[in-house]
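Quick heads-up: structures coming right below.
Each reported figure results from applying straightforward, stated rules to the coordinates on display, with no laboratory input. Note that the coordinates shown come from a computational prediction; the quantities given were computed from them, not determined experimentally. Cβ atoms are built from the backbone, for glycine too; each structure is taken alone.
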Structure I
Amino acid sequence: MDIYRLRTFVAVARYGHLTRASQAVHLSQPTVSGQIKALEDELGVALFERTPHGMLLTAWGKKVLSTANTVLTAIDTLVEQAQADSRKSSSKIRIGTIIHPTFLRLGEISVATRKERPETELELHHSLSGAILNAVQKRELDAGFFMGAPKRSGIGAVPLRQVGFCVIGPAKWIADPHRIDAGELSRLPWIIQPRSGAYRQLSMRLFRKYGIDPARVIEADRESTLIDLVASGLGLSLIREEALSADVLDKQGMVRLDATIATDLYFIYLSARQNDPAMQALIRAVRKVWQAG
């Protein structure tokens with residue numbers, strides 16, 4: 001039996017809705033639906049009752065949920081114990097990074113970590129938030145930075161700060177940046193991150209908040225690329241409020257709209273390594289640097 005199907009099943013049972021469950025496990029809704037169907041076919045029983053209000057567990061579904069939780073907990077414990085034993089003497093920590101090193105204060109964190117534990121080696125891998133969360137859970141990374149709510153088994157999280165986002169666009173397209181016209185903004189092209197990017201999830205939230213339904217979407221991964229494409233007149237995009245000053249926007253022919261949204265930034269880590277001296281030193285360094293302001 002595929003444990004990822006079990007994890008997906010538990011997520012749907014927890015949220016009671018395919019859309020919210022798909023967001024939690026960072027899979028598309030059709031993929032989540034397909035995994036539930038495959039699990040039901042494998043077991044030969046219906047696990048959910050599909051209703052207009054969501055997914056309700058059947059009697060069999062409740063039995064399977066109890067067993068699934070026990071199985072997944074046992075698997076996570078086994079893996080954590082094995083990983084802990086294999087990495088007891090490890091001083092290397094693989095960290096997933098997003099956006100820009102300065103924004104994450106990586107330099108300060110690296111200095112503080114090595115000051116406490118000089119033998120610790122930090123290996124940095126730039127990626128997108130959702131991909132980092134998945135990689136940490138799969139033990140492909142040990143830690144990383146994540147925007148959103150990192151609710152996954154086997155994942156520890158240190159809250160860092162709230163991050164505000166705003167919409168920017170070519171100045172020639174926007175007559176009045178203080179007037180949010182959903183119809184007009186829906187007709188314009190938008191530049192957003194791929195599915196695993198935090199900016200993608202935030203863009204979807206922003207669209208729902210303001211009733212925007214983009215007719216055309218262009219994908220780009222890095223924040224700097226999003227900004228360059230907006231400056232080139234290719235579309236609107238959601239950007240960190242602190243990424244561009246008013247002077248820079250004006251010089252590049254861009255304008256900031258009064259459409260905003262916010263999310264939380266976390267440092268996440270593999271719980272299996274939380275007692276490892278190198279990881280403990282890194283977590284203390286992260287807390288110290290970010291609490292210092």
Structure II
Amino acid sequence: MVQSKPAFMARVGIFILCLFSVALLSAFSVFAQQPGLSVPLLFDSRERLAKPDLSLLVRLRFLTSVDFPPFNFTDQNGKLSGFNVDLAREICTELEIADKCQIQALPFADLQKALAGLQGDAVIAGLAVTPELRREFLFSRPYLMLPARFVRNTAASVTGTTATGLAGHSVGVVKGTVHEAMLAAFFPAIKAQPFDNKEALLTALKERKIDAAFADALQLSFWVASSASDKCCALFDGPYMSEHFLGEGMTIMLRQNDSVLTAAIDHALATLSRNGRLQEIYLRYFPYGLY
């Protein structure tokens with residue numbers, strides 16, 4: 001059975017936090033080496049979304065969790081941090097309601113119930129959009145996509161610089177995941193080798209028991225840049241997007257009757273995308289890039 005995205009995100013949180021902590025040690029040197037890093041624009045540059053009047057808004061309470069680094073987590077000082085946390089603050093600043101904004105962390109499993117029970121106004125925690133949730137809640141426009149990527153052992157002899165060069169090579173993937181299904185659908189000529197978990201997959205790649213792997217770009221980008229990889233490997237080709245396999249992207253969930261607030265958040269996201277503030281937050285937490 002294909003793994004659900006919410007469960008997948010919760011399970012990889014600790015794994016990513018370890019890699020994230022190590023990888024950021026050299027972040028500034030990476031900025032100098034890769035000046036072209038950028039986040040794809042998900043809003044049309046010509047599109048202008050109206051800014052609703054929020055003068056009667058008493059407060060805006062964002063709900064998140066602490067188990068999805070580098071999006072939302074507690075830092076070494078116990079402070080709530082992450083891409084989503086900083087983005088929520090920027091949204092409030094853009095909407096000129098910073099003094100009315102609060103951000104609260106709850107267990108991931110409690111977020112939907114808390115929003116429905118009026119304990120918060122918006123969930124920003126990497127919750128996957130599903131048809132069931134769309135029947136109960138509103139969602140903002142996507143602000144970030146999480147692509148899939150290949151990573152190859154640089155000692156392996158691969159012809160060319162695209163995925164077609166991996167045909168006939170052993171390419172690892174974690175079994176039962178959306179990435180296994182996506183690899184089979186997109187690249188039928190590639191010989192997939194399934195692994196029980198991400199740790200076993202990356203160990204096999206590092207030891208060159210396989211030539212390449214196909215997985216979540218978020219995890220791979222931090223692993224390649226961390227000491228755990230021992231400089232064995234590099235991201236290869238891509239990124240690969242698929243709404244069918246990977247979902248609609250990162251969004252913010254609100255109650256069905258909060259259409260004005262949803263429109264206001266869409267306005268803020270579009271503005272932050274155009275003025276570069278979203279890019280600044282992206283580079284703060286993804287110095288090695290996802291794309």
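Thinking of I, II, which structure, once distance in nm of label points 7 Å out along Cα→Cβ at positions 103 and 135 is computed, gives back 1.6? The read-out comes from structure I.
Looking across I, II, the calculation of distance in nm of label points 7 Å out along Cα→Cβ at positions 47 and 71 that yields 2.0 traces back to II.
Where does the value 30 come from, among I, II, when relative contact order in percent (Cα under 8 Å, 6 or more apart) is the thing being computed? Here the read-out was taken from II.
One of I, II was used to compute mean count of other Cβ atoms within 10 Å over residues 119-126, and the answer was 23.6. Which one was it?
So the calculation was done on II.
Each of structures I, II was scored by mean projected area of the Cα convex hull in nm²; the highest score is held by I. Which structure, out of I, II, was helix-only ellipticity at 222 nm (-39500 (n - 2.57) for each DSSP H run of 4 or more, over all residues; to 500) calculated from, if the result is -14500? Clearly, the read-out refers to I.
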